[in-house]
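Listed after this line are the structures, all set down as C-alpha cells.
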Structure I
C-alpha cells in the first residue's frame with residue numbers, strides 16, 4: 001500500500017513548529033508570524049539551478065510582499081551549513097541577498113508536517129510547495145509544483161493580493177484578475193438579493209449570478 005501523505009488543507013490551522021533557520025537558532029513559527037500573512041515555500045535542494053532562480057526572484061520581489069504585510073520563509077531538508085553557504089554563493093556570484101529566513105529541516109519533521117515529501121517524486125527531498133497563511137494562521141491556499149518546473153512568483157503575489165482583496169471587500173476575483181481590476185459580486189442568496197443586484201446600473205451585469213464591480217480607489 002502506498003504511503004499516506006498528511007497534507008494540511010485549505011481552512012486548516014497551519015501547524016506550528018520550532019526549527020533552526022538562517023536568521024535564528026531558536027525559531028518558533030507562530031511567534032515569528034505575529035499578525036502578518038505568510039508565504040511558506042519549500043524547494044528540493046540547495047545549490048540547484050531552478051531553486052536558485054526561485055529564491056532570487058522571491059528576494060527581488062521581497063519589498064512587494066512586505067508592503068502587503070506578507071512574510072516569506074523557505075524550507076528544504078538541507079542543513080543550516082548548506083543554507084548559509086548557498087546564500088553566500090548567491091550573494092557573491094549573483095549579486096542577490098536573500099532577506100528572508102530559510103528553515104533547515106534536515107530531520108524532515110516540518111516537511112512531513114506540511115506534506116512536502118512526496119515519495120513518488122522523492123523520498124528524501126521536498127517538492128515545490130507553497131502555503132499562503134493568513135494572520136489568524138489559517139491556510140488560505142496551497143500550490144504544488146513538480147521538481148522540474150519553477151514557480152511563477154508573480155502568481156504567488158497575485159494570489160495573496162486576491163485573497164486580501166476578497167477579505168477586505170467581501171467579494172471574489174475573476175479569472176486572470178489583477179490588482180485594480182473589477183471584482184465579482186458574491187452570488188445572491190434570495191429573490192430579494194437578485195432584484196437588488198440587477199438594480200445596480202453602474203455594475204457590469206452579465207446575469208443575476210455574474211456581476212462585476214469596481215472597487216473604491
Structure II
C-alpha cells in the first residue's frame with residue numbers, strides 16, 4: 001500500500017474515533033478543573049488548562065516524518081505509535097506546586113481510573129530541577145532545544161487503546177514553549193541565532209521560575225510570623 005493511501009486510512013480511522021477521544025479528554029479536563037486540592041481558593045495550584053486535538057494536517061505531517069524514519073503507522077498501531085492525538089496542558093505559577101499535581105495524578109493512576117501508557121518523563125536541563133524530579137521517581141531527559149515540561153501519557157484501561165498526553169509546566173515554561181512552538185515545531189529552524197536565543201530564553205525562564213518559588217516561600221514565611 002502506498003504511503004498516501006495508508007495515511008488516508010489512518011486519518012479516516014482517527015476521525016472515526018473522535019467521539020471516543022472527546023469523551024476521554026473531557027473526563028481528564030473535568031478532573032483537573034474540579035479537583036478540590038488543585039483548585040483550592042484563594043490560591044489554586046492550577047492556574048489554567050489548555051486542551052487540544054491533533055489537527056489532521058499536523059497528523060499527516062507526523063505520519064510522513066515517522067515514515068521517513070522507517071516507522072510505519074497504521075490504523076492498528078496508531079495509538080501506540082502516536083500517543084499525543086489528544087492532549088491537555090496544566091499550567092501552574094511556580095515549581096513548588098508541582099509535587100502536589102504529580103501526587104494527585106498518581107493517585108488517579110493508583111486508583112485504577114487511569115493507566116499509564118508509559119512512565120512519566122520530565123524534560124529538563126537544570127540540575128536542581130533534575131534532582132526534584134528524580135526524588136519523585138520521575139525519569140528525566142535532556143532535549144537539545146532545552147525544552148522543559150513534565151509529560152504523562154494515560155489511558156482509560158487495558159482494553160481501550162485511546163490515550164492522552166498530559167503536560168505539566170509553569171507559566172514561565174509556557175512562554176518559552178509558545179515561542180519555540182511557533183518557529184521551531186514541527187520542523188526545527190535552521191537559524192543558528194534562533195536556536196541560541198531559545199537556549200538563552202530557556203535559562204531566563206528557569207531563573208524566573210526559581211524567583212517565583214522564592215517569592216512564594218517568602219510570602220508563606222511572612223504569613224507564619
**Request:** Have a look at I, II and say which one yields -17000 for helix-only ellipticity at 222 nm (-39500 (n - 2.57) for each DSSP H run of 4 or more, over all residues; to 500), as calculated.
**Result:** II
**Complete:** Taking distance in nm of label points 7 Å out along Cα→Cβ at positions 71 and 127 for each of I, II, the highest value is that of structure II
**Prompt:** Thinking only about mean count of other Cβ atoms within 10 Å over residues 15-22, which of I, II has the largest value?
**Reply:** I
**Prompt:** For Kirkwood radius over Cα pairs in Å, for residues 55-118 alone, which of I, II scores largest?
**Reply:** II
**Prompt:** For which of the structures I, II does the calculation of percent of Cα pairs over 33 Å apart return 21?
**Reply:** II
**Item:** Value 1.00, calculated as Rg/Rh (Cα atoms, Kirkwood Rh), for residues 95-190 alone, assigned to which of I, II
**Value:** II
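Throughout, read-outs are computed from the coordinates displayed, never taken from laboratory work. Treat the numbers as computed from the prediction; the structure is a model and nothing was measured. Cβ atoms are built from the backbone, for glycine too; each structure is taken alone.
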